[in-house]
Structure 1
Amino acid sequence: MLPGLVGADVVRVATFHVEMGRKGPGLMLRDILKGDAQARAVAQVVAEGGPDVLVLQGVDYDHGLRGLGALRDVMAAEGTTYDHMFALRPNTGMATGMDLNGDRRTGGPADAQGFGYFAGQRGMAVLSRWPVVRDGVQDFGAMLWRDLPGAEMPLVEGAPFPSQTAWEVQRLSSVGHWVVPVETPGGVLSLLVFHATPPVFDGPEDRNGLRNADEVRLWQRVLDGEVGAAPEPPFVIAGVGNVDPERGEGRREVMRGLLQDARLQDPEPRGADGRLVTVDWPEPIPGDLRVSYLLPSAGVTVVASGVYWPPSGSGVDVAAASRHRLVWVDLEM
């Protein structure tokens with residue numbers, strides 16, 4: 001178990017890609033209600049990590065947040081209580097009726113605004129001990145990719161890929177980009193929540209690679225005031241960038257640019273083994289990488305940070321939980 005928080009005004013924020021998405025609507029809820037082993041393992045990891053505010057990726061979205069509520073109930077049974085939950089409809093599985101991946105077919109999961117077999121598959125959510133300031137929420141999910149200042153969209157022989165009409169409807173966010181203010185006892189902390197598409201599974205046009213890079217860049221455009229209203233500090237970027245700044249696929253220089261932005265700080269959270277790794281994918285490709293991030297604003301004091309995973313003999317079924325690790329940071333408010 002992680003050490004407890006130090007000081008009354010220290011807030012522990014965590015992000016955790018739980019990979020609980022199912023391949024049909026309502027199946028995640030069904031499985032949780034039937035005593036799903038994965039949900040229990042995820043809840044045990046969260047209980048060990050002890051975050052006050054938890055950003056989740058890979059949870060199916062449904063009307064009324066019933067699936068998220070059921071997962072929250074499992075967490076409560078394992079000792080972690082969150083009085084507040086928040087989620088918006090993600091772009092995953094949102095049908096377009098168009099060919100967005102260039103395979104000359106429509107209706108497939110890659111033809112949705114974000115890859116998904118049904119609307120809401122593998123969305124995001126926030127669980128918190130304290131309330132969300134809902135009138136301060138910003139949702140950039142509907143923003144078109146081409147409208148991002150400096151957008152770099154895929155071309156084939158100088159022509160838009162897969163088509164000009166696709167460019168006219170294609171959103172930037174594969175899942176979503178949200179600014180979610182939370183009213184902590186020490187003041188408002190804004191979460192800049194996202195989950196970028198993996199920069200793989202495409203062709204020489206590098207559609208996914210380019211989209212991933214622009215999804216990462218979006219936060220800098222927000223901080224510049226070019227997109228939406230720049231959040232006031234303190235804030236923390238929280239989510240899955242799906243690209244390691246040093247290894248693996250993707251435009252690593254874009255992630256390095258975000259990590260080196262003077263308006264942010266990188267606490268470089270590490271696991272018990274000292275490695276800067278947040279996911280355990282099968283070797284040799286892509287292997288162990290850093291793809292989940294917590295990047296606080298420059299002025300906030302970082303008390304501690306880390307990447308948590310239950311050690312051997314902990315009693316947690318780690319194989320059932322997720323390939324991703326829980327990443328956490330303690331902030332002095």
Structure 2
Amino acid sequence: MTTTPASPHVLMPGTYPEWDMAPMRKAYTIHRLWEAADRQAFIAEHAADIRAVATRGELGAGAELIAALPKLELVACYGVGTDAIDLAACRARGIRVTNTPDVLNGDVADLAVGLMLAVQRRISEGDRFVRSGAWADAAMPLATRVFGQRIGIAGFGRIGSTIARRLSGFDVEVGYFSRTPKADSPHRHFASLAAMAEWCDVLVVILPGGEATRGIVDAEVLRALGPRGLLVNVSRGTTVDEGALLQALQTRTIAGAGLDVFLNEPRIDPRFAALDNVVLTPHHGSGTEQTRRAMGELVRRNLEAHFAGRPLITPVA
């Protein structure tokens with residue numbers, strides 16, 4: 001625990017970069033849950049003092065943790081996704097929740113396009129081909145061009161619409177799946193995810209996590225995408241039926257996938273590593289120094305606003 005006299009007590013389930021930890025240690029009494037040998041005992045020892053939880057998107061704050069903190073006022077999330085935070089439990093007790101939207105839109109969109117290019121143009125495979133010396137003995141297999149294709153974006157919020165803007169220079173046709181059409185969008189709207197998968201060459205998934213979208217990309221959607229189709233997932237591992245995806249990749253029901261998110265991160269299903277038609281990245285959509293600094297600053301601004309009695313910067317609930 002880092003102690004600052006008379007400062008608010010903040011519980012952290014996981015660490016932040018040092019450029020965030022240093023100012024937080026100065027402003028707050030930090031309880032470092034990730035270092036505790038006995039997490040339950042650690043929480044019980046400090047619960048009476050803790051007024052805020054500063055968490056990360058993948059760690060969240062579940063109902064059990066929330067119930068164990070009687071003086072909890074705020075859950076500040078380093079990340080845009082709040083599916084790992086029990087929002088209902090927070091609402092029931094009047095606990096506020098914040099996240100870090102907008103500052104990471106561009107990075108996630110960039111990675112989505114990068115994964116699409118990496119798989120279709122076989123960039124990772126080409127790198128291995130050159131490094132191994134195989135180029136001296138044979139020509140590399142041909143790739144698939146991107147321009148002229150149909151790209152379907154599942155989820156058309158801040159990040160989905162940013163992906164569409166990124167694609168505007170690629171001479172592709174864009175469609176999107178969402179609950180309701182966007183009046184200001186020039187792109188084709190699909191009310192059925194399977195129908196969009198059948199229409200498109202590349203299916204980019206940027207839906208929010210949670211029970212409403214769990215396994216929404218299922219075997220039916222993958223069959224509709226077809227043997228020349230590509231899946232890119234930069235949302236949450238829960239949005240795709242992972243068993244169905246692995247089978248589709250192994251049997252070439254779809255051509256390939258670019259994946260930044262998985263179930264059971266970071267200990268992902270080892271079958272992915274054996275596949276030659278996937279490009280894998282370690283949930284790194286927001287993983288640039290510039291964006292991570294902006295995310296941390298937004299968490300700290302929300303904490304500061306809350307304890308100063310000012311309106312929150314990016315409230316979720």
Mean projected area of the Cα convex hull in nm² - structure with the largest value, from 1, 2: 2
Value -10000 of helix-only ellipticity at 222 nm (-39500 (n - 2.57) for each DSSP H run of 4 or more, over all residues; to 500) was derived from the coordinates of, among 1, 2, structure 2
By the measure FRET efficiency 1/(1 + (r/R0)^6) of positions 11 and 171 (r between Cβ atoms, R0 = 25 Å, to 0.05), tell me the structure among 1, 2 with the highest figure. 1
If distance in nm of label points 7 Å out along Cα→Cβ at positions 99 and 203 is computed to be 2.2, which of 1, 2 is the source? 2
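FYI, it's all coordinate maths here, none of it is from the lab. Note that the structure is a prediction, hence the values are computed from the model and not measured. Cβ atoms are built from the backbone, for glycine too; each structure is taken alone.
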